[in-house]
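Please go over the structures that come below.
Computed from the coordinates by the stated procedures, all read-outs in this text should not be read as laboratory data. None of these values were measured; they are calculated from a predicted model. Cβ atoms are built from the backbone, for glycine too; each structure is taken alone.
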Structure 1
Amino acid sequence: MADKHKSQPKPAGEQQPRVLPEGYRQGIITAITVLLGFSLAFFKFWGFEAPGEWTARSIIAAATLVVAVMLQIVALVRSLRLEDNTPGEYRKTVVWFCASAVVLLVGLSIAVVAFSVAHEAK
């Protein structure tokens with residue numbers, strides 16, 4: 001008798017929406033906040049506390065870091081939405097997050113070059 005009530009596959013028009021496996025959203029939220037925390041801490045030190053003069057390279061690096069932080073915030077906001085529990089929206093959020101990581105790496109690379117050039121000139 002219990003077998004009679006087993007869930008039967010639903011017709012194509014009545015399929016339930018797919019959701020992410022447990023832990024995916026929590027994982028990406030954690031990853032985004034860790035990267036965002038690093039980005040803000042680095043920008044605070046490098047942009048405001050580190051000694052040195054602002055150059056064209058350092059301004060470009062700072063602007064790139066600001067863009068990376070903005071992309072991370074967009075990814076964080078997307079990851080906190082209820083809609084992000086669907087695989088399609090989650091994939092878009094992952095793309096935003098990966099884009100922010102790439103922009104951050106570009107900004108960090110420019111900052112390293114700016115720092116190296118500034119100390120080479122001394």
Structure 2
Amino acid sequence: MCSWCGDAIAADDGYRAYEPAAARAAAFCRLEHVVPWVIRGPHWSPDPGRGDNAALGNASVPSHCAQCGAALADLHVLLVRHRGAHRIADAFCSAEHLRTWAAAGGRWRPPDGLRR
């Protein structure tokens with residue numbers, strides 16, 4: 001179920017956010033739903049171990065923040081895109097960096113200096 005709108009999310013679709021060190025998780029049917037969720041104050045659910053490498057499936061483990069490029073600390077946010085059997089992972093220093101990245105278009109944002 002989407003942590004923002006409450007819609008059902010298929011197991012092979014959507015986005016899953018994890019805060020592995022704090023054992024917390026959230027799910028989103030659309031990337032855009034991350035933005036208001038963080039703005040309102042992220043409401044995490046307990047995560048019984050899913051934020052570990054098993055959640056990544058076939059994705060590689062990120063070691064740097066997708067927003068600022070800094071090396072990740074123990075407390076970080078992992079976002080895993082579920083697309084069929086594939087898993088695409090990005091990680092962030094904080095939920096705020098996740099929000100900024102998602103608001104800019106995520107992996108599909110234009111390169112710096114280009115306008116939409």
Structure 3
Amino acid sequence: MSCAALAAIGLHLASMHSRPGFENINPGIYAINRCGWMAGAYRNSFDQPSLYVARLIDPPRAVWFVSAGLITGYDRPLTPVIAVGAKARLTPNLTLRLTFVPEVGNLNNAAVAHLSLERRF
């Protein structure tokens with residue numbers, strides 16, 4: 001298995017925040033390789049561009065996943081972030097993900113539930 005091989009591509013769609021005042025439409029794109037690394041870009045909750053790289057723990061038959069990585073576009077040049085989520089297979093190759101990011105200091109000042117849609121290869 002080559003880590004360079006693409007496992008999935010996805011679209012960031014929208015978010016819901018635990019507090020008002022944040023942008024909830026967060027379009028973007030991401031890619032996941034066969035070794036579980038993901039990278040992406042999206043319009044963040046402050047209406048700024050964000051880039052990220054993360055390690056994804058995503059068991060194939062489980063409905064849960066966890067990711068941890070670094071992200072730009074917030075108060076620090078690189079901010080650590082951890083997320084947990086649930087996934088639902090819509091078809092054998094199409095997955096809907098609901099990702100939860102807890103409230104963490106100046107990263108987002110609110111807990112976030114984020115929706116994304118991905119195509120697996």
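Determine which structure produced the value 16.6 for mean count of other Cβ atoms within 10 Å over residues 75-82, calculated from the coordinates; the candidates are 1, 2, 3.
1
Out of 1, 2, 3, which structure matches -500 when helix-only ellipticity at 222 nm (-39500 (n - 2.57) for each DSSP H run of 4 or more, over all residues; to 500) is calculated? Traced to structure 3.
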